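Dropping the structures in below, format is structure tokens.
Only the coordinates and a few stated rules stand behind these numbers; no lab work does. Every value quoted in this text rests on a predicted model; they were computed, and no experiment measured them. Cβ atoms are built from the backbone, for glycine too; each structure is taken alone.
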Structure 1
Amino acid sequence: MRTLARAALIGAATGSRSLTGMAALTLTAPASAATQPDRTLCRSWVKALVALGALGELGADKLPATPDRLAPRGLAGRVLIAAVTGQIVARRGWPPRPGDPGPRNPDPAGESAAAAATAVAVGTALAAAWLGSRWRRVATRHLGRDWPGAVLEDAAALSLAWAAVRP
């Protein structure tokens, strides 16, 4: 159940800002990872590249020329990234109790759990993309500008991603 909750949180972050969930997972990949994908994600160049992409997205989102997240291309990218982040959450596993020393390898028989985590992440990404788009329209109408709503959405995405990866 904790894995599905983490998948829902990471999916929601991804639906809001497509690279935020991936950045959170990358930045928290354990340095001693022995299995994929964490073995790749823990490399410093991968962490830097994903973090820069996520920061760039946070800035680019405020530009008027940024395409609608619900357009087929933008939505497809979010769905793909959400599926990947759902798989990472399921593969990474998490400490069963507070105080355990970090992520553990999941049970190899957990393929159905991985499929469920992927489905949950994709579903919440789709919902968050739609809700975020709706939020921005409402916020713009009430606040007179787009950027205050966008900044609040950034804070929500970052909070969701942090909640998904914290021990």
Structure 2
Amino acid sequence: MVADMNIQLDTDGMKADPRELRRAMGRFATGVTVVTTRTPNGRLEGLTANSFSSVSLDPPLVLWSLRQEARSMPAFLSAKWFVVHVLGAHQHHLSNHFATPAAEKFADLDFDDGLGGCPLLGETIARFECSAFNHVPAGDHTIFIGRVERLTHCDGDPLIYSSGRYCLPVPLN
């Protein structure tokens, strides 16, 4: 049995190394998504995000968040549309691709145009095409809320991220 790490937080943030908060948050397994958009001037942007969640069924709203200092922040703030692609277990290469800084992330990828001209990646297990509904600054991130205008989904195992590595689901029954 591993000993518990007890770290006291105060109103000004952590008294200890902020990496401990990241390690603790990493214990929460998440799915892996790629979020894409096309800015009003036509530039394509995309990034890997695991901060995706349903917000509301009526109206249909989802959220994801982006670090304030991210190079793509201005693009997503100005975009009227974005697409959240839920990656399948077979797509860890796409997660790595969109998590790695590059001048043109779409140069060698096949994609279709979705609502608002946003890039649609193929073979994902779910895809949510969203109109920009709201964005809210929250600490060192901005939370993007989108209204789901069109969705697709299919069977397949999701790509999972936990404790700093990719994982696969294992049924308990």
Task: Which of 1, 2 yields 3.8 [distance in nm of label points 7 Å out along Cα→Cβ at positions 38 and 70, calculated] - done: 1
TODO: Figure out for me which of the structures 1, 2 the number 17.1, 55 belongs to, where Rg and Dmax of the Cα atoms in Å was derived from the coordinates.
DONE: 2
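Could you figure out which one of 1, 2 the value 39 for relative contact order in percent (Cα under 8 Å, 6 or more apart) was computed from? List each step's numbers first, then the result.
On the way: 1: 39; 2: 25.
The value was obtained from structure 1.
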Task: Test item: helix-only ellipticity at 222 nm (-39500 (n - 2.57) for each DSSP H run of 4 or more, over all residues; to 500) calculated as -3000, pick one of 1, 2 - done: 2
Task: Of the structures 1, 2, the one that 11.1 was derived from, the read-out being mean count of other Cβ atoms within 10 Å over residues 22-29 - done: 2
- [ ] Determine which structure produced the value 0.75 for FRET efficiency 1/(1 + (r/R0)^6) of positions 118 and 134 (r between Cβ atoms, R0 = 30 Å, to 0.05), calculated from the coordinates; the candidates are 1, 2.
- [x] 1
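Work out the source of 14.8 here, i.e. which of 1, 2 gives that when mean count of other Cβ atoms within 10 Å over residues 46-53 is computed.
On the way: 1: 14.8; 2: 18.8.
The correct label is 1.
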